[in-house]
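Asks: Next up: the structures, one after another.
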Structure I
C-alpha cells in the first residue's frame, strides 16, 4: 500500500507529535526533527545550512504545530 492510500485511509505516523515538536523547537536548526521523522537526506541538508538560516526551521515548526508535517513515508504526524 502506498503512502497516498494510507493517508486516505486515515492512518497516522507512529512518531510522537509532541516529541517531534519539542525536537524541532530546540534542535530543529540542526535537523534533528528530520532525522527523527526518518528524513535523513533533508536532515543532513538542514544540519549543514543551520536550518536554512532559520527560515526552514520556522516553516517546520509551523507545519508540525498545524499537523501538516509528514514522516518519510508521507504519513502525517499528528496529535
Structure II
C-alpha cells in the first residue's frame, strides 16, 4: 500500500530505490535512469511512494506506474 508524501520523512531520506514493472524491461538503462531521476526530484507527484525504515533514516521507494511514465514523458 502506498504512503502519502510526508515532509518529515523526506527530511530523513538517506537512500532511494525505484522498482520497475516488467513492461518497461525493454527500456534502455539511460532512459530509465533519466525517468528515475525525475521521479525522485518530485516524490510528491509519484503515484506509488513508500517510505521504508532503515537504521539511519528512511529509504524512499517509488514503484513506477504507467501514470508516472505518461506524466513525465
Structure III
C-alpha cells in the first residue's frame, strides 16, 4: 500500500538522480535506501557494500545466477 510522506527536497532530488541511474522509480529508490539502512543497522558487522550487493542479488532472483561448481569437478 502506498502512503504519501513528506521528505526533504534535497533527499528527493538525490533519489531522483539515483533512481534514473539504477532504473528505479523515485519511490523504489527511497524504499531501497530504507531497506539498505535497516539491514545495515540490523547487521553492523557486515560492510555496507556487501549488504547492498546482497539485496540487489536477492531482487534479481535466480534467473541471473551462475551455479556454483567446485574446482574439483573441473579437474579430474
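Here, each number is a calculation from the coordinates, and none is a lab measurement. This structure is a prediction, so every number in the text was calculated from the model and none was measured. Cβ atoms are built from the backbone, for glycine too; each structure is taken alone.
Asks: Computing distance in nm of label points 7 Å out along Cα→Cβ at positions 28 and 52 gives 2.9 for which of I, II, III?
Replies: Working: I: 1.1; II: 2.9; III: 1.8.
Label of the originating structure: II.
Asks: Can you spot which of I, II, III the value -19000 was calculated from, given it is helix-only ellipticity at 222 nm (-39500 (n - 2.57) for each DSSP H run of 4 or more, over all residues; to 500)?
Replies: The structure behind it is III.
Asks: Ranked by relative contact order in percent (Cα under 8 Å, 6 or more apart), which of I, II, III sits at the highest value?
Replies: Evaluating relative contact order in percent (Cα under 8 Å, 6 or more apart) on every structure, the highest lands on II.
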